Structure 1
Amino acid sequence: MTKQSSNRLNVDHTITRRRFLGTTALSSAALMSGGLMSLLRQSASAAGGFDFVEKSILELQDAMASGRVTSKGLVMGYVERINSFNGLLHSVIETNPDAISIAEDLDNERRHGHVRGPLHGIPILVKDNIATDDRMQTTAGSFALVGSQVPSDAVIIHRLRDAGAVILGKANLGEWANFRDDEAETYPLAVGWSARGGSTNNAYDLSYTSWGSSSGSANGAAANLCAAAVGTETDGSITGPSAVENIVGLKPTRGLVSQDGIIPIAHQQDTAGPMARSVTDVAILLGALQSPFGPVLGHQLPHDYTQFLQRGSLQGARIGRDVRFFDYSYYGSGIPGDQDTVAFAEHALSVMESLGATIVDTDTGDVFAYNGDEFTALLYEFKAQIAEYLATLTNTNMRSLADLIAFNEAHCRQELVYYDQDVFLESEQTTGYPHNPIYVAARTHATSTAQAGIDNALAADNLDAIVAPHLTNSTGPAVAGYPNLSIPVGIRDNGRPAGMLMYSTFLHEPQLIGFGYDLEQELNVRRQPQFLRFIIPIPNGHFCDQQRQPQVFTGRAHLPHGGIF
């Protein structure tokens, strides 16, 4: 069979807008009227009676070791759950038609006494910008790359397969990792939309945002459509969706996790990272994903991040309170009511203090001093690096950013329904990468300023880590290339999650994992989503109502507020 062959496991995304609205309304009504329990029972039945919902990777591993469930049973259970919930949530673009046979092979290995490690037989969702050389697509959510053939698995997919993980499917995302238009400036609900996957809907509050481009990865983990997931981030797309979906997400140090085989925005900031319901699962997944390159080469790295999951990790730690970001009017999400999350971050700090940490007010600097340069640099980097990626593909005539722009114009009613492509157009106008003085100055200033802001704060106040509230400082760590951990710190009265960011300097993942674990165990705020309220349909942008002429961008796209790509 070809890569494009259909299979009974493939998720149906041929829903018309009218059918979509009807389906989601009926699904919402069913869930509100008690249908949720019926769907949960169906999932457990598909897994041979084993209730896998909310189970950690280690609990699933223990259940397989004891014979209570098989990897095949888990795959069938998760697929059944995807089939039940995906019409409502749009978390998953497609499931892996070979997932069951892969799981059977791994079960056979287990029966013969070979267990590869904690991920053996564990079903994982990966974002649809991460190449899998199998019968699934890799498209960044766009129809432009449907049918294209990647040269090989991404390095991290190879690592996951070697570790025994089952690649369950491709998670939905903000198309092109939200680097096509500045839609988040005007409509935050659009940031989790792709032409292939539709709009990812927040599992806790269907009327709320799913935030950055790793929306399906966060949503899938939160709603128990997988054991854990892999997302990617350039600025905010792991940490943001994790915050709004009540899961843990880690954006690693740039260079700790390979970029090879991942559709780029910019190699100078891009990284994949783990997203899961607990710090423990994030630590397990990070160990498998670790594949150092560039600035990380030559550094001694842990083989196993679970060794840092220790109660008492916060005892004696010095934690900075990044004061600018606790003023939500400075750099908050822009979503009404989200300023309430500051109180949850403040409470988390008081809990950290009760666990023996010293809390110190600090300041990592003004991100508005360099986020314009960040965006300028990304525009130059994207045009060149997306062409390099496209050159590796076969069975496609997409070879440049100009080709993608032309495709979107030619397929306007599929691709440009809810937002346009102003960022693509501005990126296309850049020239002279990587030697253009405008680019060099922008990248140098942005990166050095971001790094200095974090490093100077850590040194001046003798800090181990720094914290900021929900959906605020993704930009500093992203531009600096430093690790950033998003951790749940509560559920608001309206049912929407509240998260907190914790970041530090180069390769300080072990400290962040230890601090996050200690806080997580004390707070114990993980809750299953309740699918509250109703979906607010994204308004049609009316970009295709008249005959479109070839576009020439004459304005200036804005850096999405808070970072979403």
Structure 2
Amino acid sequence: MQLAPLGDSAVVVSWPDLAADERRVAMANMTNRLREGLVPGLIAVVPAFVSVTVFYDLLSLKCENESPYVRLGAIVAGIAAEVRNDVESKVGRVVELDVSYGGVDGPDLIAVATQVGLSAEEVIARHSGAEYRVEAIGFTPGFPYLSGLPRELATPRRATPRTKVPAGTVGIGGGQTGVYPLESPGGWQLIGRTNAVLFDVARPEPALLRVGDRVKFRAATAINPPTAKSDGEVCHPSDYKLRRDAGAGLRLVSAGMLTTVQDLGRPGQRAVGVPSGGAADAMAARIANLLVGNPEDAAGLELTLLGPEIEFLSDGLVALGGADFAGCAAWQPVRVVAGQRLKFGAAVRGCRGFLAVAGGVDVPVVLGSRSTYARAGIGGWRGRALQAGDELPVSAQPREVAGHWWLDRRILPAYDTVPKVRVVLGAQADEFGEEWHNSEWKVTPQSDRMGLRLEGAALARRGGGELRSTAVTPGTVQVPPDGQPIVLLADAQTTGGYPQLAHVITVDLPLLAQVRPGGGVRFEPVSLGDAHQLWLARECAIGLLRGGLVGKIR
């Protein structure tokens, strides 16, 4: 067994010396044991292909005079020793999916058949005649990466990915096959479609498949299309009735460029392919919430570059953190009264602001969070960015600011147009030279909440072959084949197969969230120990702020 850090908040466990079947048993046993909830500080467990990644909370590990990484490593090693001789306790289920092959459901079937030298009928027979195993779930919520594709059907991905692949589409990507659970972009060869719903937040287990399950496809002459659901049914549990106190809430007069409901995210859902999400600048969200007397994880509004105009339907208290927007002073509580409008102009500095509202925005909790994940249409307000006319409920909490005081700006992140962010080295860092952290990288307009796309002198990877997908996290710096790095942000996928160059440390993630397209980023490698010390120092500072605000907001 080997251990390796994934940034400063996760440990990757792998078994490179075991044969495939033995490794699968070891992974299953480790995953099952970790999910029993006996390990302090454990946030999520993500099995994928040849590894299990364990995400942890530094503070909850309660390490005294010991590295959190070493502490968690010792716990994992102890569990590995305990389960070494166990027989796999849970044999994967067999799930059968009806598939309509070819035609509009599988537009690439003929191209695949031509490339592999078979007829379309032979491709269908061999694809539906095999049994597959779920090796990982990622890319989008519920997306299964399936091994077991007959070798003769292996087909390279499309040179130009499609911008829109329908939900339920079955595809081939290299030596793997899989099913797109949601409508999304995709570069796999599309050979058919199933009407099975692979991901549904209304189910007790949202993902239809789990790692270790076996999958069989049955060729069907036709399938009934999935029953369409209303916007609310897709986004919210069916038994949830929207709460709203009379007169409490806010209305969007105009929506701005991109305004969404966010909190601190849903990290416990990574194993089913759901990103941690939440506010891109979590530090801004935490401080803004404290400034209005909220819990730090209360839901508020994330503003991007050009803010909205908001009408308040009741008296309240708000605070803006993160970027500076024209129309509202940042980092201080502001009284609002019923009928008042606040118009946020363009961001004067930074990229994203977080508007906290006393009591918190009271939208439904979906998979443990109120955060919007627009790609899957879940969370927030109807699973999407806010629009003019939307009215959002607020848990009415009239609060007053006591006395005259101000926030010590030294607690705030060192925002900059070209920040130097600190990183710990990634698993493939030694396959690249050192020029990447001696250079300034430009942030391109293609950047979004999933990640910052960087532009500069292309990085060339020395040697190395195809990589198995493994867990990634906000802050992971990946290097795709074109050599232009991508730094993952809050809505990033949960697994990835590109080389991992580095991981931005937790305390510097807010700096990334505030870099605009056209801005830049520089990297500075630090040790894992330094990253943890900086994390602890930041939490100490927030603790002092939390204590100092006692009695100031009431």
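Only the coordinates and a few stated rules stand behind these numbers; no lab work does. Worth saying up front: this structure is predicted, and the values here are computed from it rather than measured. Cβ atoms are built from the backbone, for glycine too; each structure is taken alone.
List of remarks:
- For -11000 (helix-only ellipticity at 222 nm (-39500 (n - 2.57) for each DSSP H run of 4 or more, over all residues; to 500), calculated) the corresponding structure among 1, 2: 1
- Looking at mean projected area of the Cα convex hull in nm² for structures 1, 2, the greatest value goes to 2.
- Looking across 1, 2, the calculation of relative contact order in percent (Cα under 8 Å, 6 or more apart) that yields 14 traces back to 2.
- Structure (1, 2) behind the derived value 0.50 of FRET efficiency 1/(1 + (r/R0)^6) of positions 124 and 540 (r between Cβ atoms, R0 = 35 Å, to 0.05): 1
- Structure from which 58, 42, 41 was derived, Cα extents along the principal axes in Å, for residues 196-459 alone, options 1, 2: 1
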